[in-house]
Structures are given as C-alpha cells and as structure tokens.
Structure 1
Amino acid sequence: MSDKLDFLRTVAPFDLLPDDVLAEVAEGLQEVHQPREATIYLQDETKLRGLDIIVQGEYETFFYDSQQHRRVVEYTRRGECYGGISLLLNKKRSLRTVVAKRDTRVYFLHRREFLALCQGYESFFHFFTARYGRRMLDEEYANFVRPATGGSSSSSYLASDQLFSRRIETLELRPVLLCAAYVPICEVAQRMATARTSCYFITDADVDGQVIGYVTDITLRDKVVAGLADARLPVETIVDAPVVSISSRAFVYEAILLMFRTKTRYLLVETDGEYVGFISRNKLLTDDQAQSPFIFIQSVKQAQAVPELRRRWEQVPEMVYQLLNRGVKPEIVNQVITTVSDTIALKLIEGAIAELGPPPARFVYMVLGSEGRKEQTLLTDQDNAIIYEDKANEQRELVRDYFVKFAGMVSDQLNEIGFSYCDGGFMAKNPKWTHSLSHWKRNYVEWMSDANPETGMQFAASFDCRYLYGDATIMDELHEFLALELEKPTDRFFHYLAVNALQYEPPLTFFRNIRTFAHGDQQVFNLKKTMSPIVDLVRMYALKHRIFATNTGERLDALRAQGEFTERETQELLQAYYYLMGVRLKKQAAQIIRDHTAPDNYLDPSTLTKVEQVTLKEIFKVITDFQLKIKVGFTKSLG
C-alpha cells in the first residue's frame, strides 16, 4: 500500500487531502491493466464506474464529430486523472472517447469514494469544477460538450427537471449534531471523528441553545493546524459563520442559490421552527440533480481575471435559452442570472479591496434596480451604490477618496465584462451615489419632501436596493430610518410616485388589439415598459406597508399576507409579470444566439402564435385594472 500512497501524494488533487484520508483512499484503490489500443470508454455512452488515475502508459482522449473524425485529441499520462468531470457534470457518462495506448496501468477509485471526497473536501471538489471551467473557454471543446441550441440532447448546464420541482423535504438530510461554544476544540474534533461527520454545529449556551456557527474539517485544518491554534481553547474561537437556514418546503434550487449568495457551505433545514437536519453544497452539487446552471456558477467563482469573467457572462444567454426551453419558470431563470451577476460583482469587489487595501470605514455595496429586485434580463446596465459609515471631520476626505476610487475601479471592470454604465448615472461610479450614511438619510428626506417626477425616480431606484457586500447593519439602519420617515404625512410623495407609475399604459386598443409602433421594418411594442407598471405599483404598496423585500414576487406575497391583495389578484399579477418576463428573456437570448445582434425589449406581436397573442391581451387587461386601482387609491382621480 505504501507505493500507492506515495504515488497519490504526487497526484493532483489528491495531494490536497490529509494523510490519514489519503491512506484510506490508497487502500481502496484497484489496479487495472488496460489492453493496448483498446477502446475503454465511448463518448456520452459509457457510464463510468469511477475515476481512473494513470500510473503507467497513457489514455488518448477525443471527441467524434458528425463524420466520425477525431477532434480535440489529448493525452492523459502518469499522475493525471480521467473521469472526474464526467462523473460530476455529465450524469456519470464519459464526456470523451478514450483509447488506451502502450502498456497502460491505472489505479481505479470507485465513484462512491470519489463523490465522498468531493463532498468532504471543498478544495478537492473545486479542482474538477475549475478544470471544467477552464476547458469550456476552449471554443471547440465547448462545442462538443454543449449541444447546439434547440438540440434534443441534454446540456451539461441543465439540471434535471426535478432540480426545479423537488422540495428539500424529499432529500435525505444529515442529522444536526450540536455542542456548546465552551467545549474545547480537541473534544469537538474527537466527536466529529466518532460520528464520522465533517460538520458540527455550535450553540451559545447563554442564549437558549441558539446555533451561532459551525465547525468543519476545513475549519480545523485552516484555523487550528495551519494556524497553530491551541486545541484546548473553546470551539467558539474558531467557529465559522453565518448560520443560514431554509424551510424544508423550499425547492432544491432555492437552497443552492441561497448557498451561493450567503457564501455558506451548509444550510440548516427547519420545519415549524425546529431544525430537522442539514444539507451541504457539495452534496447538492455532486448529486445526480446537479447537472445544472449551478455548476456553471461554481465555475464563475473560480474565474481568475476580467477576460475570463467576460467569457463567462457571454455564455449566459445560451443557458437562459435552454432553461426556458425546458420549461423552467422565468422567475427561477431571473434568479440564476442575478446569481451569476452577483458572483461576478463580488469577485471584482474583493479584487479591488485586495489592490487598494482594507477600507478605512465600514461600508455596504448595494445593487439597485432590476438587479436589486433579482429580476435581471440579458439587457442590463449597472445599478449600484455605496454607503459608508460617518467618520470624524479629519478622516472624512480620506474615507471618501478611497470609496470613490474603489467604486470607479469596480464599475470600470463591470463595464469591461459587459455590464454597461448606467445612462441615468444610478451607479457607484457617480460620486452622487457613493456617500456616507448621514448623506443617504438626507437624500431620502429631500426626495420625499420635495416630491416631483425626478426625485420620484431617484427614490424608486434607491428603494429597490439589495445588500451585496460589506456591513449589512448599515442598510438595516437606513431601512429603520426610512420606516420612521414613512410614518409621517406622505400624500404628496405618493401622488408623484403614482403619476410616474401611470405614465405608461398597456398597448391595448379600444377594440382589444395590440397597439404597436414602427421599429425598423417591424411593428412592435416595448416589453420593458409594459412590465414597468407592475414593478412601480407593487413598489408603491410595499412602501405604504414598509415592506423592504425587493423582489416583485416577494413583495406581492407579503402584500397578500397583509390583506392588501386577494389571492386571485396576487396570482393574476404574478402570472402576468412572469409571463412577460419569460417572453422578454427568451427573445433577448434568441437575438444574441441566433441573430448575433444586441438584445432589446421590442416585440413584434405578429411573430407570436394566436394563443400567445390572446394571452398577451389578457395580461394587458390585468395591468389596466391594476392601474385603475392605483388611480383610485393614490391620485384620488379617475382622470
């Protein structure tokens, strides 16, 4: 066994594993001799039983094209692995055809053991997802891995249908193991070893057993072993946070998105306020369910530079088109786009801080507009802002100079990747949108007291704000301040918001035809403007009830819970909004992929089927009725 162990220590990513784990792996390896010139695996046909580690000889790997010519020929030699990407990303089927050359000898690792390593050791798992991400930058390789748009074969981007319909309660959850914050680190490690678990949750004994964090194998490696910490110290000194929970009734895709947004590897699952188990990100991403956009998001996280991030963003339209073709709901596709966008922005923010040095004050970087609402499309610009804490006079200019420079750096890189500068200037690069907390509070007061169409637009943009990076308590304080301001007389303010929201009427004529205008050689209407009344009017009701959720669907659900809308009204508005969103996303994706043109928001109704046209007309009627409710409720006028 020592020969196998010594060899594994030279093989990536096995060299990242602890010695005792590596010894167990080495013991379980099977030695296999492959006949010379034998075809071992067939492209997209052979189901792999596990991972092959080349010890001697080599594998020739390639794709067959439609004429049965070998394409993208490569060689896997001693100390290299074959099968990891296929196991994780291609439903365990070999991505390529493999022929053994010379006298080839391999160590075989069963896929159960391979997937267990991916689950338990994030760096091991990242080796394969990052490798896949790098390979997909090769256009020819990507062409074979990713089928042509509209094809019948499944894409490595796409999840099985169950990913979007399966609830967490149907998964096999891992038990929640707890210990108090004062327990020594060494004892927690012993408990983890006895229970054969990679995660232990830590409770605060002084706050009714509230879970305050967790400890994993990686925590022990990085903070105790590498950090030379005293293992006799209380475990609270090394605990990882935040602790994030999710309802057992939530969908699997919601859990994965939440993990990416909160940067947590584990989610506690609760039913009726009680924790019933936990799930790990590695488990969800290595499951059969995970042939999905979320592996793509993982590859975005591994991107190293702006050009690579730009290429990643350019791949999003095809993913969107395929998801919509599979019947995935537009609101889910919105969230996938937003998560990719968030991931890119976070990479740039962290890179800017690394270059400029630590910020001189607490701050929050927030996103506004459609990104703030988690409703991004493929035609999107930058909407963001920065709030930093107030500092003493002598530090004020220093702090401001840092954040103005920081905002410019992030904004310029976003523009280079494909998120264009905001024409209206609603972005952190504009010094007006990078300011102290006290300045932002004054902005809100001025916008509300000096209500007019322009200030109404500024307020609307800033109200659709969502935390992305930094100190979330700064946004909490701003929301608390705004909630108090909204308790004051606001009739004039809401009147101007309503006037703005009612400027655009759905394109429905008196005779229930779709009103269009000329755009090039087509007669079109504007999808974005058609959707705007729903966004604007739902925002108004959210303000009225001091609801600080940003997503239109979430706002509608909250308003229904408060009795502002009936169940029927809520469902009609949700159906109308997301139907239009689906049409808009698919149209934009088709423009980019098929027509090779810049996306826009114009739609020619004649390109739709009769059923689609009728559906649109019914949706326009729903919006018109909703606007009538606003006129009565906020402008006191039917005129």
Structure 2
Amino acid sequence: MAPSTFLSLLFFVTIFTLTTCKKVTIEDLEPLETGLREYFQTGQATDEFLKTLHSYEFPYLFRDGMEKFYDSAAVCYMCSLVVDFVINQRKNAGVSRETILDEATFLCSELKMEAARVCKGQMELNIDIFLYTIDNYPNFTSNRVCGGFLQGHNCDTGDAFEWTINIPSGNSPERPKPSGPDSFTILQLSDIHYDPNYTPNGNAVCGEPVCCQPDQGEPSGPENACGYWTDYRLGDSPWYLIEETIRQTKTQQVDYVYYTGDIIVHRTWETSIESNTEAITKLYSYFKDSYDVPVYPIFGNHESHPLNVWPNDKILDDKLSIKWLFELAAKHWSELIGEDVSKTVLKGGYYTVSPRPGFRIIGMNSNVAYTDNWWLMYDDVDPYGQLQWLSDTLKKAEDNNESVHILTHVPTGCSYSLKVWNREYRKILERFANTITGHFNGHTHRDEFLVYYNSSNPTQAIGAAFNGASVTPYDLSNPSFKYYHVDETTFNLLDYEEWAFNLTLANSYGSSKLPEWYKLYSFVEAYGVDNLLPSEVDKVLYKMTDDHSLLDDYFKFKFRNGDPGISPGCDDGCKKDLLCDIATTVFGDDAQCKRFLDLYDQ
C-alpha cells in the first residue's frame, strides 16, 4: 500500500475542508476554478489565489480512510478541470516539463496534501510518464486519467477501459475432494516492506507516508517515539525484524514458501533503481540462504520504480523501461524456485511451474491493474497479455488434470484495481473453478479473505482467496505470517494458522527479549468449518449474518489483534462493510453485498 502519486496529489485540490469534514459541491469550487484558470494561464500565484488555495487545505487527502468523505461529483469535476488544463498546456502551448512539474509541486505543497519534500519527490518521479502519454496518445483526454485513476468515484471514462479476452468454452470438470490424512505445509509471507533507515526512538508522528526515519526530527515526547521492533504508526520493518520473523517461520517444517509481494519501504518519494535493486537482492538472497525448500515470489506494487508503474513492452525509452526489474527477478526467482522462469518473467513478471506431479503454481503480476499504474492511461488492454496467458495456462492444466495455486499481490474487488481487468479475471476463475484449489494475495496488510460466486448461479461459491496480511505493521496491525495445510493428493487447502506477536509488548522489552510469537487462530477452529474449500468458506458468511460475534472475531483477526487497530471496535456499520468486502470481487458489482446484507438484517 502507498499514497497515490503525481497528479493524484494534484487532482483533488478541493474536495472538502479538513476541519469541518463538510463535503463541497461543484458550485463551492467556483472560486478555486477561477484561480486555477488564471494560474495556469499566467504562471503567477497571486496573493488572492494563495488565500483561496489555503482555504481549501487538506493534509493527507489521499491516505487510507479518507474516501468516505469525498464528494464524487466534485472530485471528478476537479480532476477533469486540472488534467485538461495540463493537456492543453502541453499540446497547444508546448509548455515544458519543468513548468508543469513546478505547477504540480506548487499545488501539492500549498494544499498541504503531503510534506513539501514528499510532493517534490513524487512529482519528479512520475511526471515523465504522464507527459509521455500526452505526447504519444492520440486524442488524449481527461477521461482516461480520471475514469481510470478515480475509478472509485465513477468518473466518466468515455469509451475507455472496455475489452475482453478469449476464454475457452466448456465447464470446469469435477475433481476429487480431500479425503485422506496426508498433507503438506505452505508458508505464506507477505508485505515485508524492508526499511534500511528504520530508527528506534525516532519520530513516530512525522506527517509523512512513513515514519521512524533518521531525518524526521525528534519525537515530541516518549509516547511519540518509535518502538524498537517497529511501530504501529506508519512504521516499516527493520532488518532485525525480518531476521526474527524468518527465524520463527522455521520453527515448523514447511514444504514450500509463497511470498506475495512488497519488499520496498514506504519512503515513496525517493525510490531509485539502485536502492530498490539493493533491497530486493538482499531479501531474495536471505530467502535463499534461510530456506532449504523452494520459495515462490511475486511482485508487489512497490518493487517497481517509480512506485506502481508497469510500462508495457512497447515502451522503448530506457528511462521509462522496467526491464531492469524483470531481469533482476528472472535471476533471483529462478534460483529461489529451482527452475528457469525467465521467459515469462522477462515479458511481464509472471510465471508458472509444476513442483510435483499433478500440482501447478501460477505467479501473477496483478499490479498491472492497480489504478495508480499510470501506464494504464496509455494502454490498459490486458497488459503483457497476462490474462490471456493465464486462461491458456489453466486450460493446459485442466487438460493435464492438474490442481493449481494462484499467487497475486493486489486482490480483486477493491476500488483501486481496474474493473475491466477484475471482471475478466473473475471470468477465468469461474471457468476453471475446479482446477484452481488455492488462491493467495497480499497488498492490504490485513488478514482478509474473498469469496467468488458463479455468475449464472449466484449462491454457488466457486472460489476463495486468502490474504497473507503482512510482516510490516503498517499500519495498526501486529506482524504476522501464515501456515497452510494442503491435501497431499487434491492440493485443496485444509486449514491455515496465523502467527503473530503483540508489538506493544515486544517494544516494552526492546532489544533485551525476542518477541513472543503465538498462534492467533486456525480458520477451521475459529469459524467451525471442515476445510477451506469455497463451499465451506461460503458457510462462514452465512454464519456471520446470523452470529454477528463472528464478525467481531474477523475484525480482530484483520488487525492480528493489533492494539490500536482493534481499539475502536466494530459497530454495526463496520460489520456490514466487512461482509461486503468479503463478497465483492469486482468493484461496482454489489449484488453479493446486497444479498448478504439482506440476510444480516433479517
């Protein structure tokens, strides 16, 4: 997870005031529109314009949790206004990169959307992608930017973001269900976010996207100092936390390790190819030295530089290319897996291998569909041909009677994953429902799961995806990992255990004592089901609609009992949101949400 980048900090210059949380209408934006128009025409920020800007200040507008305050009509209106200003400047007036960069940085800083150096760094890192699209995309309009990036606000997309892939006809053949006692174990680690600059006793209330950095000043008091092991308040993972976590994972025998992405720290305003390469290499090398079993990694959205961006293979400009990351991964992943996966990794950061007869693993790069991926403005149609490849690969697995586990980073269903990509992905999952016996994701830093339903039989669960939560506490959660127990014959998931430690307690001991890891829960035991088959996980939702205390448990597990995460509790509205999140797998398709809310209210 990360704050949005470049124009994300520019688009919504006025949505509502922070002090009153009062939503504004389009009419309320007229004074700012007038000022913006003059500013873009003259390049001069008058005292009157600055006064207008400052009346709309909104710190951290794009941090998590602010979405519920947004007025979508105003958001979309301002997005279109500002983007069209920039497009017109570039296409018709030939305004330079430097001028547009200065304008964007100025507005971001003056509106207090982030600290000045964060604005400057993120704008500098991302502006070239936006300008490349303006310069090279015929008839480029704000619809492509606002309709994609602001998907959660349902801005007009025009004719953008609509395509399909070829999925073979037929039905997924029935396969055996788990029946024997034999199983093996898979470890899932996710979202480590290694911070080489983590500073114990640093400033935990820093006003930037990640805290506990050595250049963020002293804490205002002991209560605002960063803990030794890491910190709930926007803290990432020091190296010794990573070492301790991996040490603990090895206290049980595992057969495979799944790493579902995100290595890089949330210091998003100053990433570089060099620093990302160093962190990625260090972690993968440590995995190789630590585990004597295959490790199956995938990309998180943070591994790219800049953050979130995945240019297609038609982009030949070396300054914009991501070839360096694909080459780095091809080398390390092949070593960790024990098999050459370079062909498809070099193409788009995805792969497939068969570690034992009848069993196949598919590692996906779902980050390409992240709406913060600015390259979607340039070309959104099945980036890298990955979904078509997935469909074709699953067809071969079906023909060979193989069971498949799929690893993705960004889960479907959320507002920041491109709707059309999610829709086509869900079609694939539905077509090959019985072939896919495990589905694992990350990104949210939360212990969550999703249930996929049959489009032609909406009460039939056809898939379940489980989130690996995170090693980083970023934010409000305890560090954790999961062990999955997998049927030896069918490769269905039988159960998982989540392990965590209480960060408050660990930090009270500091470096004098190792964290006290404990089994937080077993899915089967906590929810009273037989296994993790979709039909069994589906039963959990029905139980939750009847026994609302199970949603209290789910809420606590979501934060791994992290003290600040669970302290507000979960009221009736919160419980309903949890239910809807579990049942929604394509953003905007709320049919399953409504179905379960009706049951909840009975």
Structure 3
Amino acid sequence: MDGSEEKLDILADKLLTNGVLPDSYEDLQGLEQKVARATRREITQALAKGSPEGKIPADWPRPVLDPGDLSRCYVPSTPSSEGFWGISTQLYELRSARNWGIGDFEDLKNLCSIAADAGADFIGLNPLHALFLAQPTHCSPYSPSNRRFLNPLYLAVDRIAGFEKSMADVEAIASARRSHIVDYNQVAALKLSALSVLWRTWQSRGLPDARLSKSVFDAFVLEGGDALFGHALFEALSAEMTEQGYGRGPSEWPQDFRRRENIAVHQFADAHQDEVLFHIWLQWLTALQLEEVVNHARGAGMQVGLYLDFAVGDVPDGSSVWAEPELALPGLHLGAPPDAFSVQGQDWGLVPLSPLPLIDRSRTNYRDLVDRTARYAGALRLDHALGLWQFFLIPEGETAAEGGYLRYPFPELVADLASVSQERKTIIVGEDLGNVPPGFRDALRKAALLGYNVLYFGDAEPDTASGDKGPSLSLACLSTHDLPPLLGWWRADDIDFAKEQGFLDEETERRVRAERRQRKTELLEAAVSAGALPEIGRALVDEDIPPLNLVVALHRLLSRTDSLLIAVRLADMVGEARSTNVPGTQDEYPNWRLKLEVSLEEMPAMQSFKAIVDAMRMRQAPFSEGG
C-alpha cells in the first residue's frame, strides 16, 4: 500500500467513526453486509477530490436521522379525513389530434381540463428535466442531463405566438402523430427546425406576444445566471460535437472540451454566441409554457395542480456535472445493493451530489436545485427519498455488490426542502420503497413528507384510522411507472416477459407466479370485504383479463384509503396493459417510448374512464391553506 492509500484509509476511518461512511450495512433480508476497504477508500477519494485542497473538513457534522426537531414541509388543511385525488401519466405518451408525435404542454392543458371536469385535483407527471437535445433517443426522464432545467421537446410549438404552418413539415408531423411509439429523433428534428425559424423571427422583429418581449427574456437570463449559461453552452457544444461524429457528452469529446474552464471551451462560447442564446431561449419558452399549464390547472379548479417528479440524480456525462463539477462526486454511481429481487443489485448510472456543499450552510445548492422544479408544483415527488439520509454508492467499473452507503446531512436537507415547500405551498412526497432503515419513515412523517402506499405491495384493507385527525401523510396508488398497469399486472405480462428474456430461472418463476396469485387473492378479498365486489368476485383471481367491474372495485378500494393524495394511472383509466418501463432492460423493451392507444379527445367518453372517475369522486374536499 502506498502513502496515498494509507492517507485515504485514515480519512475513511475518521468518517467511519463519525458515522458518515459505515463499513457495513443491513440488506433487505436483514443480513449484515461488509463494505470492502477499497470501496470506502474510493468514496473517500471522491470526497477529497471535491473538497478545497483535497482536505475533508475535520468538523464534518455527525449524521443524525432524528435530531429531535425537524423542519416541517407544507401540508394543506382539510376539514375531514378526505384528501385529494388525481391522475398520473407520462407526458410524452399522450396522443392528440394536434401534437407533433409526442405529448406536449398544450396536451397537458387539455388533460387538466378533462381531469378538473372529472373532479380530480392534480395531474402527476414523469420528470420534466432537461435531457440531451443532441441525442433525443436518450429518453429516460429519470436519467437527466440537468435537473435544474426543462426538456424543450415538450414545447407545443404550434402554440407559440408567431408560429405559421409554413415553418413546419405538415406531412412529417402527421406521420409522427400516427406512430404508436415516440420517434424521438423525428420529433426533435421537427421541433428544432421550426423553433430555429421562430428564433430568427424573434431576433429580427420579435413575436406578437408581450410575454415574449426582449426585456422579459433578459430578466430570465439574469435570473438563470451562470448555471443557465453553462447548460446552454453545454447543449450548443453537444450539438456541435455530435454533428462532428463525437457524441453527446464530454467523455466522447476531444480532450480540450472535456472541462468547462478549458480555453477551447471559452473560444467556442465566443464563436457560437447565437447557438448558446438559442438554447437559453428554448429554456425560456419551455418555462413560460409550463407556467401557463400551472395557471390553467388552477383556473380550471384543480386544488393541487401539477404533481411533478424530481429525479434522484443526473447522468455523469450531462450538463450538470460538466458545468458545475464541484457539486458532484466523480467516479461514483448511485444504485441499490443486491437483494432477493435483484441478485446483481442496481447501478442507475447517475452521479451523487457531493455532501460537502450541502453541509456548508452558507450555500443554498440543494434548496435552489429543488426549487427549480417545485416552483411549478402543487406536489413534488422525490424519487428515492432515502437519499436525504444515505445513498448507496458504487465505484465506477465495479458491480453493485462492491458498493457502500454514504450518509448525508439529513436535518439540513430536510430544512432546505421544507423551506421551499412552505414558500411554494408545495406538498412533498418521499418515495420510500425498497431497503429503508428503521426510523427513516418515522423521520419523514415527522418532517411532514408523504410516504408511498402501493396497493400492489401494501395493505389492501381501507385505512380509516385517522378519523377526525385528517388524512394520513401518504400517497396511495395501485402501482408505479416501473410496474405494469392493472390489466398487464393481473395477467402477469411482466413475469411472462421476464421468462421470455431469460431473466428468471424455473424456481424463481414458480415463486413469483405464486406470489402474484396470492397478492391478487388478497386484493379480491379486501374488495369483497369492503363491499366493492360481491362475494362471487373472489373467483376472478383466475381471470386472465380482469373485467371492468373488478378494475372499478379495486379503484373503489383505493379511494377508501385515508391517504392525503391518491393517484390513479391514466393507463388504467383507458384500459392500457403495456408497461411504461421495464427496469433492468435497455433494447429488450421500448422503455419511455410507448404512447397510449387512445387520444385525449376520446378519453372522457370511455366507459372505463367514466367508471373510475365515479369511483374516485368521493375524494372531493374543500382545499384550504395550512401549515
């Protein structure tokens, strides 16, 4: 062992003593797993690289899960145990008679109107974070380039003041609209072509809308500051590099362009000012249209509005890490340890935030980051909320089995989160599924973060225990975007697919099929006990395709929970069976590309849509502000 390794081991041991970098963890099965010294050394090295002069602060505060007092997030007052229900969907999957082959903000406005008419109080969406305009096929909303900014592909280009049909390829747009999957390359080409024309028009003579004035744009640029410029510079450079055949991100670029501070990058910025401004302009338009959706939802009477999703991290090759590298830990990926459901563990291919700027309370990095999404949200979901307390980190190039946990300043992050939540009147939902240590969920509730109640997994019995105390701090749903809609789940499409792909051996297949049948039996029993199904309904467990009365009964069961928020999947309301995303797959399944089979215009008249709406209407309650 050389001297540098010895120094890292000494630092790692100090972090161990302080509780920051444990040398073991308890897995989902309750077994203690040791963390290799080499792993702890690599995590320590990443921390040292991101700290001033390579020195980790000697006074690093000891991580505490329950300090006694925790800042509380915003929770609206309700006069009874009733809460609010809404519809969740993936924005890109929406079909309409006018969009350009991908669901957009105009479609979202129309969905808000449909939902408000049905009595729903929110629309839940996939993350809207910026991806890569230079590589549109990188389409997972949970693998963003930069969570501070938005994805311009959701712009309704035909609703921008000054747009004319001559600016677009009408036949190509019609073709993209007819497709059953989102062709991201085609959509990006169509939209960026028309937007480039609008950009030149706006530069030369402006557009016929006072909200699109040069002075408003200048104010947006000033507010966005260096972070906005850095993202736009990255996008312009990424487009140039991709055109030259290099690739979307710094790891594929010539060495001179891999770091933002390099001279070549400054020279590029000077020579391509117009392209950089164009990408800032796209962010401006996207923010303006999203604000219009927010105002439209509230005007339509939706009491929560948009329920937005906040991804757990950014990809290492994106604009966030390139433009602000001091905020990330290099050479490490976020993931999850091996367990009975994923024997290899999970590497999400995302970089962790560095805890160093987070423990420096003179900085507001985390607060600012969350606020970039919360400003549009009546409710905000934190993907993998466990990251407020600890992240499972995997050294680059290693398997998840070689990972270990790093603790974060939980009370400080909760304080930042609560500050944004209270200021914006935004409900915070913490996705708390998976391997969660004892005490974590209690700490979340103490801070007024809502937990998850997924009926596919959880207690199917209606929970009315809160009574006059008000609704419980949770969000209830049948399933999530990583699970099939009800029709597909009931007939075990996901298990069939896993078997076809060779993901399951015979023993595992038998086990998961038996578990699925048992879970279906429990749901049916609960629905019968609650009076949502007649006694004969128990026999439906062996139906390949659940009839509408069963689908409605399970939504009635869902509506009987006392959760503050209840989310109904639009896919279930329109009879969709196909999964949005199959975790652990890449080319094997068209993740994040499938559109719904029916259009927005058709939905309100559908029997299944109307029946589920009727099942959920009992959730209506007056909305008043509280703390």
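Of note:
- For distance in nm of label points 7 Å out along Cα→Cβ at positions 324 and 508 computed as 3.9, the structure of 1, 2, 3 it came from: 3
- Looking at Kirkwood radius over Cα pairs in Å, for residues 268-491 alone for structures 1, 2, 3, the greatest value goes to 3.
- Of the structures 1, 2, 3, the one that 24.9 was derived from, the read-out being Kirkwood radius over Cα pairs in Å: 2
- Structure (1, 2, 3) behind the derived value 13 of relative contact order in percent (Cα under 8 Å, 6 or more apart): 2
Each reported figure results from applying straightforward, stated rules to the coordinates on display, with no laboratory input. Bear in mind the structure is a predicted one, so any value in this text is a computation, not a measurement. Cβ atoms are built from the backbone, for glycine too; each structure is taken alone.
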